[in-house]
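Next up: some structures, all given as structure tokens.
Derivation of every value follows stated rules applied to the coordinates shown; laboratory data play no part. Keep in mind the model is a prediction, meaning the values are calculated, not measured. Cβ atoms are built from the backbone, for glycine too; each structure is taken alone.
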Structure I
Amino acid sequence: MSSPAIYLNELGVVCALGADRAQVRDGLFADQPGGLRDTDAVIAGRTLALGEVVTPLPDLSALPVALRGRNNALLEAALQQIRGGVDAAIARYGAARVAVIIGTSTSGIGESENALRTQHDHGHWPDDFHYAQQEMGTAARYVRARIGSDGPAWTISTACSSSAKALMSAARLLRAGVVDAVVAGGADSMCRFTVAGFSALESVSATRCNPFSANRNGINIGEGAALFLMTREAGPVELSGWGESSDAHHMSAPDPQARGAIDAMQQALDRAGLAATQIDYVNLHGTATGHNDAMESQAVAAVLGTQVPASSTKPLTGHTLGASGAIEAALCWMVLADNPQQQLPTHWWDGQADAALPALALVAPGTRMAQPPQHVLSHSFAFGGSNAVLALARR
């Protein structure tokens, strides 16, 4: 018996490009790159291009302290956009048949940073801090509490593959018949810890990142959230396949031979029943670091060849770390389901190709397809060699 199809029925998203799906879509297909802004708000005295969410976020002050925090406010902003569909799913299936799976890497680290500063300066913890805010499980616990579900709920934290893996886990629950609907996605919030940590690795660019360029010099940190309502009921986009692997190569660097990435890509194609020639577009992980771009270009060339249109959207959103898999799946959702002009996301860079890398078909500004795109891949390649690839299809 064939496995049931899994659909991404509803989408809520907030990131540097905008506060809702319409704003993010407009920014994704704009004729000039937006999203990032130069600021020293995170590390005083050091101006960096960052993908901050600058629109006001929902006020969580009426909630218990343990559920407050910027990460959860980002989740709330995304959740409000799909709340009608979620409430309808709970009414239809029952609270015990709706699960929550969220990916994150920061959780409430920002709240802990502020609380530690208060404790250091004044000798006491602030009243608006609770240790549970920084627990990784807080993200799923928050969404579950807000929607009133009583089904399985957990948080995945595997660095930059976290929320892509959340969608895969949701699909497995649905295919197994354990639940009938899943609220799945991810969130990560801006904090000094991540900016300083990547800076210590000499991986942060002070200006807009430049993926696959000979002049690339690092990432831009971003923040945001994306949530999907996933069911077996037909919707506009199907999660048609996925693949995951582990390099077991290095703590922070990918396998230079791209074996794990190639494996994950091929798994996604096989599970979706697709040939490489059927892929219309690839959303690249495209961090603009030397090692990642070199590895990823090899993987794409090996599995798909060098003619499939591809782009990195991180020059628009920044690298949203644990949220990137869900946010970039959301951008692919828009390419497939909210794209009457049949546009492809531009690959914003300086155009100076690295001659040492396979020459990918990076999307030029204004590129439109002759027919609506049908199948896309979205890549997430994380620290520790945690590789995740999603295949999405227009339905």
Structure II
Amino acid sequence: MLRFLTAGESHGRALVVVVEGLPAGLPITAEEIASELARRRLGFGRGPRMRFEQDELVILAGIRHGLTLGSPVAVEIANSEWERKWTEEMSPAPGRATQPLTRPRPGHADLAGMQKYDFVDARNVLERASARETAARVAAGALAKALLRHLGIEILSHVIQLGPVTAQGARPGPGDLERVDASPLRCFDPAAEAEMIAAIEAAQRDGDSLGGVVEVLAYGVPVGLGSHVHWDRKLDGLLGQALLSIQAVKGVEIGEGFDVARRRGSEAHDAITWDGEAGTYVRQTTRAGGIEGGMSTGELIVARAAMKPLATLNRPTLQTVDTATKAETVSFKERTDVTAVPAMGVVAETMTALVLANEVTRKFGGDSLGELERNVAGYREQVRLATERVVDVAAGGEPLNWDEREAFPEPGS
């Protein structure tokens, strides 16, 4: 199994992530991880902090000469502002805060965290609750993506809604990631992109923020990841938990989850057909998002994550209470963005990759990349042969030769 743990605060010395369960022999470099971190910084509507909070990456353990060792991989992402601004305020040494924050932001972790941990300073909560933590997740996801690419699995995301504007048209394919990232909003619909930019500019003038929805696509996923047997092994459940764990994400659907709830059953499912030329079952639609009964079907996996507008506003107007005086006031202001939806899409890719990589290693095993690749290739061939086999069910499941299939009775005959 593949698992990871992040540590660090937004304005602390550094973020750290440890990833365990990667097979030995996976090619990876610091530059590849840094490239994924740079993608997280993309997006029209980001604030000036993206220029300040540079990602200074160091691989601490688990990789030698560009290859994983099979041991835990540790990556550190330093805070470039630490020495200049935060050494005293965020010092681990005994001391006191010079400017405690006592005006919690509605919609943020501030107040609930202060009450849970008996804090009088909201900074003790917000530093860890900050979306800055996702930089460590993206570093872990870069490793998961590298592993999946060797197995023929590609993951990308794109913005399908920002504020009131919804994108239309075709989805990006597995070769369209660069085209998506070239968009200032990571939107595949140029017309919608222009409207989204206008909505962001309007919110920016008002000192407000906007949320939105991203769609994550996973191409090349083999059939059978996840399980129908146990509630905590269902692939859609695992993806839902992973995506909802992203800061400010409040809704997740797999495929057309919310939309199909409005339809009749005859219009809500993906019809199954047989492609004789390809020798495989085919679903022409993605209403189920490539997952049925908690298992991947071998089709395109589709998941969507909805991000609420950010709770920190450039012009604070949200009513709150000063926890020290109990006086009514407005929430405090930190550096913030008008929207972080495009960046959230990169994090959503990360969490999807980590879930799929974990399920791949759970199902196929392998201490080295070569062993894992052989196991996956053998399984795909096994599925192909089993899929193409015609079985005489009436005779107890004995397989028929292809030239005998005409004699196989039609259902109901």
- [ ] Using Kirkwood radius over Cα pairs in Å as the calculated read-out, with 23.5 as its value, let me know the right label among I, II.
- [x] II
- [ ] Determine which structure produced the value 16.4 for Kirkwood radius over Cα pairs in Å, for residues 219-370 alone, calculated from the coordinates; the candidates are I, II.
- [x] I
- [ ] Determine which structure produced the value 0.25 for FRET efficiency 1/(1 + (r/R0)^6) of positions 67 and 187 (r between Cβ atoms, R0 = 30 Å, to 0.05), calculated from the coordinates; the candidates are I, II.
- [x] II
Task: Given 27, 17, 7 for semi-axes √(5λ) of the Cα gyration tensor in Å, for residues 27-74 alone, calculated: source structure among I, II - done: I
Task: Which of I, II yields 2.3 [distance in nm of label points 7 Å out along Cα→Cβ at positions 155 and 339, calculated] - done: II
Open item on the list: Using distance in nm of label points 7 Å out along Cα→Cβ at positions 275 and 331 for the comparison, can you identify which of I, II gives the largest number?
Closed with: II
Task: Structure from which 3.6 was derived, distance in nm of label points 7 Å out along Cα→Cβ at positions 11 and 147, options I, II - done: II
TODO: Work out which structure the value 0.35 belongs to, where FRET efficiency 1/(1 + (r/R0)^6) of positions 299 and 315 (r between Cβ atoms, R0 = 41 Å, to 0.05) was derived from one of I, II.
DONE: II
TODO: Determine which structure produced the value 3.2 for distance in nm of label points 7 Å out along Cα→Cβ at positions 163 and 259, calculated from the coordinates; the candidates are I, II.
DONE: I
